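Some structures to go through are shown next.
No lab work stands behind these numbers, since they all come straight from the coordinates. Because the structure is predicted, anything quoted here is derived from the model rather than measured. Cβ atoms are built from the backbone, for glycine too; each structure is taken alone.
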Structure I
């Protein structure tokens with residue numbers, strides 16, 4: 001896949017080995033995207049998390065995959081089947097993407113393969129799983145896969161670390177929400193006739209490579225495309241840098257999750273009651 005040409009003045013900052021204080025003052029509290037290096041060198045995942053590794057140890061595990069252009073269409077496959085799909089020589093123009101694999105629910109041992117950077121202290125680590133699942137995911141996908149234009153859940157901040165491959169990012173500050181058409185625009189190939197206000201948008205970009213971490217602040221719109229086959233990990237967070245923006249949206253998300261969970265179990269119980277009554281007739 002051809003690399004996207006980005007003018008130097010449209011690139012986000014790239015910083016090496018920032019201290020927590022430097023990060024907070026320059027990026028965390030102001031809410032400014034940044035590309036970070038010098039953090040992942042000691043992660044076992046950097047060498048360990050290959051396609052062969054995932055197929056060997058999690059071959060039968062069921063995952064959800066989808067196409068970038070059809071977010072509502074999902075397919076269940078085994079992780080082994082998906083790796084085989086990625087390794088096929090024939091490549092699709094709109095390939096299947098394994099996004100949002102909440103790996104730690106089933107395989108908490110993978111948490112030992114990386115360390116949450118000190119820059120991203122996360123109050124959500126103290127939230128019990130029964131209240132809200134952790135907002136951490138592994139992403140695996142081929143070139144041309146990616147996530148459409150969106151704002152992260154509950155106004156949380158996020159970091160994304162690449163283990164292999166290459167990603168292209170486009171960012172839009174919160175004050176440009178009126179130009180985003182609720183994420184319907186393709187930021188890398190916009191249809192200005194259909195979305196004329198997007199002409200007013202002023203994106204900034206990043207090219208992310210292995211060993212690099214992207215910080216996405218609360219409320220920033222962003223779109224990501226894999227320029228090469230990629231394995232990455234993402235975690236969303238709430239902490240002292242963003243709690244004023246994120247805490248109430250997060251609590252609202254928790255309430256909705258609990259409501260949906262309760263309705264799910266009530267339906268299960270009702271179904272069992274009706275089934276038992278039918279058997280007794």
Structure II
């Protein structure tokens with residue numbers, strides 16, 4: 001087996017064991033960085049991300065561009081955290097749109113990309129979610145993949161590439177799935193919506209961890225779900241679920257009285273600049 005893959009997956013599993021995270025569950029990358037005492041800061045800079053550590057190997061900091069989609073920021077944060085854990089020193093990176101390839105690709109970049117993928121998208125967890133829905137990844141449709149990407153907080157195309165690299169889907173399935181973009185998927189689900197905004201869709205079949213959104217993003221929920229407060233507004237009811245729009249920063253509870261399903265949604269200001277730990281505060 002590829003030594004880079006082995007090293008990356010071992011590091012990801014070691015991190016899960018260190019913080020008592022199950023092998024199959026999704027990971028909140030920003031909370032994990034906080035536990036590791038790695039500062040994460042969002043900046044208004046046209047890049048992907050940067051890892052900085054001073055000459056005394058202190059004050060490790062990850063900078064993430066707020067100009068990239070939310071799921072892409074998550075992968076980039078995992079990528080930069082990989083540089084920290086593998087001791088690569090300060091780095092500035094420009095990832096591809098899929099988060100798995102780039103033009104000038106060296107061993108270190110491949111290692112931390114693989115690490116980020118293994119940490120955020122554990123193959124066992126991905127397979128379990130498809131199995132829970134009685135679907136095989138190689139026959140799953142576009143919406144199935146988007147639901148799974150929502151669960152793990154990663155990009156739709158990133159999940160597809162990860163599944164292909166790890167042998168869950170074949171070339172033809174990848175080609176067919178990649179014909180669709182999130183904006184095309186949203187146009188089908190909600191033709192009257194803002195097509196360039198990020199959205200997440202949940203079907204109530206899985207346990208969901210904290211969900212991150214920005215003001216203006218959409219959240220598709222099963223009809224039996226309720227939300228606390230006025231941070232999320234119901235804007236439409238469709239065959240794909242009730243659609244809520246994030247109105248303002250803050251933390252809101254999503255729950256169902258009919259079944260054991262619920263989670264917290266953390267909404268941040270669009271274009272937020274500052275420390276990741278403060279991104280959901282309601283006041284600037």
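Determine which structure produced the value 0.65 for FRET efficiency 1/(1 + (r/R0)^6) of positions 24 and 168 (r between Cβ atoms, R0 = 30 Å, to 0.05), calculated from the coordinates; the candidates are I, II. Can you show the working numbers first?
Details: I: 0.65; II: 1.00.
That value comes from structure I.
Out of I, II, which structure matches -10500 when helix-only ellipticity at 222 nm (-39500 (n - 2.57) for each DSSP H run of 4 or more, over all residues; to 500) is calculated? The partial results should precede the final answer.
Numbers: I: -7000; II: -10500.
Answer by label: II.
Computing volume of the Cα convex hull per residue in Å³ gives 133 for which of I, II?
Working: I: 169; II: 133.
Label of the originating structure: II.
Figure out for me which of the structures I, II the number 3.5 belongs to, where distance in nm of label points 7 Å out along Cα→Cβ at positions 8 and 256 was derived from the coordinates. Walk me through the numbers on the way to the answer.
Values: I: 4.3; II: 3.5.
Going through each structure in turn, the value belongs to II.
Check the numbers for relative contact order in percent (Cα under 8 Å, 6 or more apart) across I, II and tell me which is largest. Write down the numbers at each step before the final one.
On the way: I: 25; II: 16.
Between I, II, the highest calculated value is found for I.
Suppose you compute distance in nm of label points 7 Å out along Cα→Cβ at positions 64 and 120 for every structure in I, II: which one lands on 0.8? Present the calculation step by step, with values, prior to reporting the outcome.
Details: I: 2.1; II: 0.8.
Answer by label: II.
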